[in-house]
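Please go over the structures that come below.
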Structure P
Amino acid sequence: MWKEISAIASAVTALSFIVASITALKSMWVNNRLRRTDLLNALFEKFFYQSKYAKIRKHIDYSSKHDDLMKRLEESLINHNKNEEDLEEKCVDFFNFFEFIAVLWKLKQLQIKEIKYMFEYYIKCWIITLIRNAI
């Protein structure tokens, strides 16, 4: 009789361990998704609602082919034009933002599809502009 009770107790313990493990994994998965959502929300707010990147975004959104911005930036970088230092800093900040996103992707904190959903337009615009001006 004690063997049967011991076997039942072992089975209940094993079942409890399995249920607890599944619950913990599910909770961990949900918490991870919430953290990722919070991170994406913070990046979205920083990029779209703070004025730090507004000037560069405006050039990308409204400037035809972004030539004006690229010419001004190129002249500023080559000649160290004091009048354009603000533009240089804004561009550096803009690039640093995307460098930070790349680091988050490399650390597996963000997935490439999440980056594409939020920032693909701006990334493509900059790449196209840089290639066009390099030719």
Structure Q
Amino acid sequence: MWTQKKSVTLSLVLTYCFMILLAVGIIALPWLVRWYVEIRGREASLPTTIMLTCYPCVPFAAWALWSMRCLLHNIRNGQPFIQQNIQMMHRISWCCFAVALVMLYSGHLYLPFYVSAIAAAFIGLIVRVIKNLYAVSFMPEE
């Protein structure tokens, strides 16, 4: 039987998987980008553009994943509606917006970054709306 606790545990496992993928990606990015450029016959300057765009996003991705991990631990421990969770969602949303800005800036150099910027901003907006729903439970009644 699938339970809420199993669902949160799965989310935690996936978060850890993404943390590992981020670490591997940091190391493998130069090789992956060169491979992509060779296969697709892209400009020789593209690897530099991609790496100068992706590496500044790494701290934001790491911070968002760590915040997500903390949030999921709180939920698994029976504390879904606490102030710390609102702070974690606030961090995650701002990390998404920061990545969106980096990608938006680089979009004029490589058009697919515009799509990534829009996706990151949209995810940031969704997390922000959910954060606001959580925050409503802490507002005093008027």
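Every read-out reported here was derived from the displayed coordinates using simple, explicitly stated rules and does not represent laboratory data. What you are looking at is a predicted structure, and each value in this text was computed from that prediction instead of being measured. Cβ atoms are built from the backbone, for glycine too; each structure is taken alone.
Upon calculation of distance in nm of label points 7 Å out along Cα→Cβ at positions 2 and 90 from the atomic coordinates, which of the structures P, Q produces 8.3?
Values: P: 8.3; Q: 3.4.
Considering all the candidates, the number was obtained from P.
Given a value of 0.70 for FRET efficiency 1/(1 + (r/R0)^6) of positions 26 and 42 (r between Cβ atoms, R0 = 25 Å, to 0.05), point me to the structure among P, Q it was derived from.
Details: P: 0.50; Q: 0.70.
Working through the options, I get structure Q.
Ranked on Rg/Rh (Cα atoms, Kirkwood Rh), which label among P, Q comes first with the largest value? Could you put the intermediate results ahead of the total?
Values: P: 1.36; Q: 1.07.
When Rg/Rh (Cα atoms, Kirkwood Rh) is calculated for P, Q, structure P comes out on top.
Given a computed value of 3.0 for mean projected area of the Cα convex hull in nm², for residues 58-105 alone, which structure among P, Q does it belong to? Don't skip to the end; give the middle numbers.
On the way: P: 3.9; Q: 3.0.
The read-out comes from structure Q.
Suppose distance in nm of label points 7 Å out along Cα→Cβ at positions 50 and 98 works out to 1.8; of P, Q, which structure was it derived from?
Details: P: 1.8; Q: 2.4.
Corresponding structure: P.
Among P, Q, considering only mean count of other Cβ atoms within 10 Å over residues 10-17, which has the greatest calculated value?
Working: P: 10.0; Q: 13.9.
Largest one: structure Q.
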